[in-house]
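Chemist: Structures are listed in the sections that come next.
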Structure I
Amino acid sequence: MLASALVALAAAVVLALGLAHLAITFIGDKLTPRGTATREAMETDHPRITRQTTMWKTWVGFNASHSLGAILFGLVYGYFALAAPNFFFASPFLLTVGGLALASYLLLAKRYWFRTPFTGVLVASVAYAAGVVAGLWVR
């Protein structure tokens, strides 16, 4: 029970971060550059790979898809932890993929993001690791 709750907590934190990030991607100006010239340049310039989009559109799309990945992690791992804990804790594949995903988010947060997402991912990572250890200990 404790193991499931800890993994569900980790999933809930990542889900909340993903939902918040999706909201600020489309609502408000939190992800808009402070310099208006930067946004104007992004709206008119294209990535080298194609002229069918702009840097601004890719920026919005990357942020939205990044959010969806966190939301998917939160929903799937929360579901497994709460609805199918016996299956989840018996799956080295799922346990490893979840740990690697959180470790990857943690490294990205440390190197490229800012304090709030780093702290959230750190809390989720610690809860996940504790849940996995508790789940394996009980087995």
Structure II
Amino acid sequence: MMEYLPIEQHHLPGLAGAMMAAYAKAPWNENWTEERAMRRIRAILSNFQSAGMAAVKDGKVIGGVLGYVDPYAEEDFFFVSELFVMPEYQKKGYGKGLLLALEKELAAAGVHVTQLISIDDNLGFYHASGMGKDSVNVMFKRF
């Protein structure tokens, strides 16, 4: 049975494991350590009005969505910093379920806009989840 639960402290190790597994596969092929994954999750959850949902199937965390409130002039946005699902559970609706569960929690808190940064490979998923392209470009500089 799948549950979408607000993230609590006891979910963090499972979230780190799910994140490591998700990003180890294409298109990322990243080598996350548990320490770095936990650091990333803790960093996101230490932001102003941070929140997230854990996808828990049969007691095991298989994915998560994490972010924080980003206040703007006329309304608050929620910036999604991470959305991941373990590879064996991808393309089964769990990522979309995480976004929908998050939206329900956010709407109850008066936040009605989500934003995120995505690689091109995932644009189809986000479009299918009801998201559209913003007019903002992501700028980058390595120094």
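Laboratory data are not the source of any read-out in this text; all were calculated from the coordinates shown. Computed from a predicted model, the values in this text were never measured in an experiment. Cβ atoms are built from the backbone, for glycine too; each structure is taken alone.
Chemist: A value of 11.0 was derived for mean count of other Cβ atoms within 10 Å over residues 34-41; which structure in I, II was it taken from?
Modeler: I
Chemist: For structures I, II, which has the highest computed value of mean count of other Cβ atoms within 10 Å over residues 90-97?
Modeler: The maximum falls on structure II.
Chemist: Comparing distance in nm of label points 7 Å out along Cα→Cβ at positions 2 and 50 across I, II, which structure shows the greatest value?
Modeler: Numbers: I: 5.1; II: 2.6.
Top value of distance in nm of label points 7 Å out along Cα→Cβ at positions 2 and 50, among I, II, belongs to structure I.
Chemist: Given a computed value of 21 for relative contact order in percent (Cα under 8 Å, 6 or more apart), which structure among I, II does it belong to? Walk me through the intermediate numbers first.
Modeler: Values: I: 42; II: 21.
The value was obtained from structure II.
Chemist: Next question. Could you tell me which structure in I, II was used to calculate distance in nm of label points 7 Å out along Cα→Cβ at positions 98 and 114 as 3.0? Don't jump to the answer; show the numbers that get you there.
Modeler: Details: I: 3.0; II: 1.0.
Answer by label: I.
Chemist: From which structure (I, II) was helix-only ellipticity at 222 nm (-39500 (n - 2.57) for each DSSP H run of 4 or more, over all residues; to 500) calculated, if the value obtained is -27500?
Modeler: Going through each structure in turn, the value belongs to I.
Chemist: A value of 1.24 was computed for Cα Rg over 2.2 N^0.38 Å; which of I, II is the source structure? Walk me through the numbers on the way to the answer.
Modeler: On the way: I: 1.24; II: 1.02.
Working through the options, I get structure I.
Chemist: Shifting gears a bit: By the measure mean count of other Cβ atoms within 10 Å over residues 58-65, tell me the structure among I, II with the highest figure.
Modeler: Working: I: 14.0; II: 20.1.
By mean count of other Cβ atoms within 10 Å over residues 58-65, the leading structure of I, II is II.
Chemist: Continuing with this model, one more query. Here FRET efficiency 1/(1 + (r/R0)^6) of positions 10 and 26 (r between Cβ atoms, R0 = 25 Å, to 0.05) was calculated and came to 0.20; which of the structures I, II was it taken from? Kindly include the intermediate steps, with their values, before the conclusion.
Modeler: On the way: I: 0.45; II: 0.20.
Going label by label, the one that fits is II.
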